[in-house]
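What follows draws every value from the coordinates through simple rules; no lab data is involved. This is a predicted model, so every value here is computed, not measured. Cβ atoms are built from the backbone, for glycine too; each structure is taken alone.
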Structure P
Amino acid sequence: MILEKIKNQKNLTTQEREIVSYIVAHPESVFEMNAKQLAEALYVSSPTIIRFCKKIGFKGYPDFQLSFIKENVARKHYEENAENKEVDASNAPEIMEELYQYVVKETKQLINQQSFSRIVTSMVKAKRIDFYASDINYPKIQQMCLNLNTLDIQAQAFNTLNQYYLSRMDPKDCVSVVVSHSGNNPTMIKTAYALRKHSVTTIAITSSSERALELVCNESLYLFYTGDKFLSLQYGLSLGYLLDILYACIFEKKHKL
């Protein structure tokens with residue numbers, strides 16, 4: 001979501017943080033105001049608003065405003081057609097299609113392209129990729145490891161940290177991906193901290209609203225979910241989508257080497 005994206009945007013100036021705070025508190029302002037009106041409400045200049053929009057990945061304020069409105073329309077459409085409907089055999093295929101499209105689109109919005117490019121590059125260069133996850137996330141990373149192994153990439157899945165393995169690895173050879181949909185799983189945070197302490201490049205796949213795991217890792221990818229009745233499906237779909245696009249990029253780069 002755009003709101004989550006701007007809340008997690010790094011390297012913002014004081015004025016830009018004030019813009020974020022205002023939009024988060026008054027999202028309706030984006031619907032109703034042009035750049036000049038929003039600037040006046042914040043006591044900043046119109047160019048400041050435009051620079052902020054470009055900094056967070058949009059062409060300018062009109063592009064940001066249109067994307068923001070489309071996202072909210074999509075959210076309303078999803079609520080009306082999937083979240084609040086009773087599911088039965090007659091409508092389940094359509095409702096699941098709505099859910100899939102909505103989660104993928106919103107997860108895509110949370111991807112920072114520069115960070116994503118760095119992540120793919122580091123994974124392609126690594127001699128080994130380790131994945132750490134627990135509970136319902138674990139089977140998905142096991143499947144990712146199987147997929148990577150078909151590309152002759154050494155990939156392993158762990159549900160906890162193996163101190164003996166860590167002590168014997170060369171950190172320059174390895175990239176570690178740590179998954180926590182909540183972002184505050186103590187085991188995963190402890191694992192990420194130990195990996196970083198050992199100078200292993202560490203990537204978080206985590207919640208966009210909880211920053212505990214993100215702050216420990218070198219890079220982050222964000223999961224999307226709204227907390228409605230399809231919560232487990234949502235973050236499962238979001239995680240699967242992120243792993244699939246990582247695999248697709250690694251596949252292409254490996255075949256070009």
Structure Q
Amino acid sequence: MSETPAPSQRVVVITGAASGIGFATAELFRDAGDLVFGLDIQPTVPDDVTYVECNVGDRASVDAAIAVCAAHGRIDVLANVAGIVQFGRFEQISDAEWDRVHAVDLKGPFMMMQAAMPYLKACRGNIVNVSSVAGNVAQPYATAYAAAKGGLTMLTKALALELSPDNIRVNAICPGTVDTPIVSHVASIFPDDLDPRVADRLMMMLPGRAIAPAEIGSAIVYLASKDARMITGAILAFDGGMS
């Protein structure tokens with residue numbers, strides 16, 4: 001049985017909470033006084049955040065994790081932050097690589113939202129998805145990632161309309177390069193024979209221009225707050241003008 005939330009506390013569920021944006025977001029919700037569940041395959045979530053092991057690409061794991069988080073019948077905020085990226089030439093992407101990226105970046109949020117929906121409806125909660133600038137603006141050598149994040153962006157918009165009668169808000173943030181472990185080695189895995197006609201687009205993704213994870217976390221906290229009560233279906237470009 002999980003900790004019982006106080007009357008004034010929201011129950012907040014964050015995927016990818018062991019590092020990067022998810023870790024910073026969990027800290028911010030925790031510091032705001034919320035009861036925070038950090039879902040990840042690694043247990044390195046912030047102090048005073050309840051760790052729940054979860055592979056977001058696996059239905060059974062998602063259902064089990066949501067059952068733990070919703071032990072008291074409610075989820076006020078669901079933040080789908082977990083994500084992975086795969087770089088490489090399109091013709092060299094294997095089925096397994098394509099499926100792995102889509103399992104985490106698109107199917108994962110889909111399954112998380114489905115599993116959490118009864119609890120979100122019970123308290124008129126809201127959802128914040130972390131998509132990517134790559135879902136809005138074409139990025140070469142990241143086609144699997146771009147396709148998944150583009151799907152997540154449109155899934156957010158469609159679900160915001162569908163859930164509006166239930167007073168559930170659904171929004172997304174599309175970051176540019178964020179200073180996380182995912183991008184710390186990006187430059188080293190670009191194709192050796194990089195075409196100069198598309199090189200500039202990739203160079204915009206380098207860590208030297210990275211956004212701090214807490215900046216994205218603050219935007220997630222805002223979109224989940226009462227101050228954003230009239231915002232739904234929004235796709236917030238957080239990319240320094242990349243898009």
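General remarks:
- Per volume of the Cα convex hull per residue in Å³, for residues 33-176 alone, the highest-valued of structures P, Q: P
- Origin of the value 2.8, where distance in nm of label points 7 Å out along Cα→Cβ at positions 57 and 137 was derived from one of P, Q: Q
- In this comparison of P, Q, the computed figure -11000 for helix-only ellipticity at 222 nm (-39500 (n - 2.57) for each DSSP H run of 4 or more, over all residues; to 500) is attributed to Q.
- At a computed 18.0 (Kirkwood radius over Cα pairs in Å), which of P, Q: Q
- Source structure (of P, Q) for relative contact order in percent (Cα under 8 Å, 6 or more apart), computed value 20: Q
- When FRET efficiency 1/(1 + (r/R0)^6) of positions 17 and 129 (r between Cβ atoms, R0 = 41 Å, to 0.05) is worked out for each of P, Q, structure Q gives the greatest result.
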